[in-house]
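There are structures below to look over.
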Structure 1
Amino acid sequence: MKEEKILLVEDDPGLGFVIQDTLKDQGYTVHLCRDGKEGLKQFHANHYDLCLLDVMMPKKDGFELAKDIRKITDDVPIIFLTAKSMVEDKVEGFKSGADDYVIKPFSNEELLLRIEAILKRYSNGKKEDVKSAEIKIGKFNFNPEEFFLKGPVSERVLTKKEAGILKLLAEQKNKVIERELISNMVWGDDSYFVGRSLDVFITKLRKYFAEDESISIKNVHGVGFKLECP
């Protein structure tokens, strides 16, 4: 029985269900999303072993989605599903962080073989170094799966959105994370009102870390936020 989880982002309902059923028949766990923004939000909310991304999608295309994923991690393989076969499109795909490219129409056998080959390559390389669920932030311990933050004095259970924001900042410690990326990953939207809500949550997180003066969440004007800690 396979244990791998696959994120499938495909806006064609018929094709999406066919691919999902094919992968499930092989034992994979598959989450199907209809557009790039929904796919980005699901990627942040769950752990996946591989992403299958359609290129032409509403709200956020496959190239943009892959670039956003690569801003967060290089440890999850990406395969593009596309009807485009021009050299320029393939180049754009690989520049976006793709590991492989499958041209529509394709056979189930071809797709399964490509998935198995890439998963095997990652299991022999990057994915052997499995990260602990708990993240060390200065004098704090943060468990993003259980939303638990433990400091020198306090212990608290964060809300889902607080944990989602902190997970992004903590996984990219001392690096700037774009406001738009945080908003899309946590809320699935980057509207003005979401931006204002994000500012409120950042203020709350700063208060939670007051016990450790070495930790700060900096606002990089016009860009995003950065969690600074030793």
Structure 2
Amino acid sequence: MAALIQISDVSRLYRRGADEVHALEHVSLEIESGVFAALMGPSGSGKSTLLNLLAGLDRPSAGSVTVAGTRLSELSDDELAAFRARHIGFVFQFFNLIPVLSARANVELPLLLTHLKKAERRQRALTALGIVGLGERAEHKPSELSGGEQQRVAIARAIVSDPEIVVADEPTGDLDAKNAVEILKLLRELASGFAKTIVMVTHDPRAEPYVDVIHHLDKGVLVDGESEKSARRGQAR
């Protein structure tokens, strides 16, 4: 079977005036279904660019990105947006919650684009909040939640539409050590217990025991050539 995510000889160039910035150069990798993968490397190494490409938020300058059997470069912008809505959940460093809405209402937001009725949207949001351990905090607003709880709400929002893939860009970057570990444990559980494929950009060395595979990038190049399997897989679960 083909990998769920296939990156084949991908390069991404940006133009800044007369200059070309090579964000990625000839990157190839595969990520299997149900794997918790980390993209690691120094700032400016191309981690977030690669994440945006595999999530369908950007397009490569060369090469191909195939996700769930679909070659993303062949999709129109509207088709790409529909693909993301079906297949991808997003988690960011800054939680991006709407302050005036409750946790439940924030989690429901992706479902407003579906044909689900109000009662079903509400039930799905409550189920997602229960999965992340916040069932009893559903009607609290973000200002009434800790940073770790807000990130859990953001993760519930990412999984409420039951996507195959969750992409997380520095999800522990704005959290203290205790909450960072709790979020890593939650992401680990989503991969192990709920068969989600998770791709996470991180600088956080505490993430290493929780992931299955680490891809190291430096200056736009995949420097480890082949995926590095975490020798500590399972120790922190």
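Bear in mind these aren't lab numbers, they're just calculated from the coordinates by the rules spelled out. Keep in mind it's a predicted model, so treat the numbers as computed, not measured. Cβ atoms are built from the backbone, for glycine too; each structure is taken alone.
Data for the structure
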| read-out | value |
| --- | --- |
| Which entry (1, 2) yields the derived value 16.9 for mean count of other Cβ atoms within 10 Å over residues 62-69 | 2 |
| Answer label among 1, 2 for the case where distance in nm of label points 7 Å out along Cα→Cβ at positions 110 and 222, calculated from the coordinates, equals 2.5 | 2 |
| With helix-only ellipticity at 222 nm (-39500 (n - 2.57) for each DSSP H run of 4 or more, over all residues; to 500) derived as -9000, matching label from 1, 2 | 2 |
| Structure from which 1.00 was derived, Rg/Rh (Cα atoms, Kirkwood Rh), options 1, 2 | 1 |
| Entry that produces 0.65 once FRET efficiency 1/(1 + (r/R0)^6) of positions 46 and 158 (r between Cβ atoms, R0 = 25 Å, to 0.05) is calculated, selected from 1, 2 | 2 |
| Origin of the derived value 15 (relative contact order in percent (Cα under 8 Å, 6 or more apart); candidates 1, 2) | 1 |
| Identity of the structure behind 19.5, 58 (criterion: Rg and Dmax of the Cα atoms in Å, for residues 78-205 alone, calculated), options 1, 2 | 1 |
| Comparison of 1, 2 - label where distance in nm of label points 7 Å out along Cα→Cβ at positions 6 and 166 is highest | 1 |
